[in-house]
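K.L.:
See the structures that follow.
No value in this document is a laboratory result; all are computed from the given coordinates. This structure is a prediction, so every number in the text was calculated from the model and none was measured. Cβ atoms are built from the backbone, for glycine too; each structure is taken alone.
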Structure I
Amino acid sequence: MDVNKELDTRGLNCPLPILKAKKALAEMTSGQVLKVIATDPGSMRDFQAFARQTGNELLDQQTQDAEFIHFIRRR
């Protein structure tokens with residue numbers, strides 16, 4: 001998957017990963033992909049809700065060890 005920007009939110013808890021992702025997406029153009037790396041297990045459902053509420057597309061979510069990786073396409 002082509003990623004245009006990567007955001008490291010390891011060690012941050014809700015709502016910081018979402019807030020940082022929102023800010024990063026605002027700086028991107030439509031169609032670009034943001035990769036967010038988080039350690040907060042709640043980020044899995046948080047990013048699903050975020051995508052529904054904002055209209056951005058949640059392309060994929062992965063769990064690797066204790067990290068949760070989210071791919072979001074800017075609307």
Structure II
Amino acid sequence: MNAHYEMSHDEIARTRLSGLRRQHRELDEAIGQLGTGGVVCTMTLARMKKRKLALKDQIARLEDELTPDIIA
């Protein structure tokens with residue numbers, strides 16, 4: 001049986017959100033390890049922190065997209 005299944009927009013967004021959260025967590029751990037490792041390339045650390053902030057922004061946008069607007 002060849003069942004064809006397409007993900008909904010919300011399912012795609014939730015999958016993307018999960019991946020972004022994982023990347024953010026892994027980058028946070030890598031930054032923490034660099035900070036305790038002694039000699040650190042400040043350019044590399046700055047790029048990693050900038051990437052982490054960009055991931056945080058993407059996560060926030062997706063969360064806003066997935067959260068229904070509630071009229072008070």
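K.L.:
When Kirkwood radius over Cα pairs in Å is computed for each of I, II, which one produces 11.9?
P.N.:
On the way: I: 11.9; II: 14.6.
It must be structure I, since only it matches.
K.L.:
Here FRET efficiency 1/(1 + (r/R0)^6) of positions 20 and 44 (r between Cβ atoms, R0 = 25 Å, to 0.05) was calculated and came to 0.75; which of the structures I, II was it taken from? Can you show the working numbers first?
P.N.:
Details: I: 0.95; II: 0.75.
Here the read-out was taken from II.
K.L.:
Here mean count of other Cβ atoms within 10 Å over residues 12-19 has been calculated and equals 13.0, so which of I, II was it run on? Show your work: numbers first, answer last.
P.N.:
Details: I: 16.8; II: 13.0.
Matching structure: II.
K.L.:
Given that distance in nm of label points 7 Å out along Cα→Cβ at positions 4 and 28, derived from a single structure, equals 0.7, which label among I, II identifies that structure?
P.N.:
On the way: I: 0.7; II: 4.1.
Working through the options, I get structure I.
K.L.:
-26500 is what came out when helix-only ellipticity at 222 nm (-39500 (n - 2.57) for each DSSP H run of 4 or more, over all residues; to 500) was calculated for one structure; which of I, II is it?
P.N.:
It was calculated from structure II.
K.L.:
Ok, one more. Taking relative contact order in percent (Cα under 8 Å, 6 or more apart) as the quantity of interest, name the structure among I, II where it is greatest.
P.N.:
Top value of relative contact order in percent (Cα under 8 Å, 6 or more apart), among I, II, belongs to structure II.
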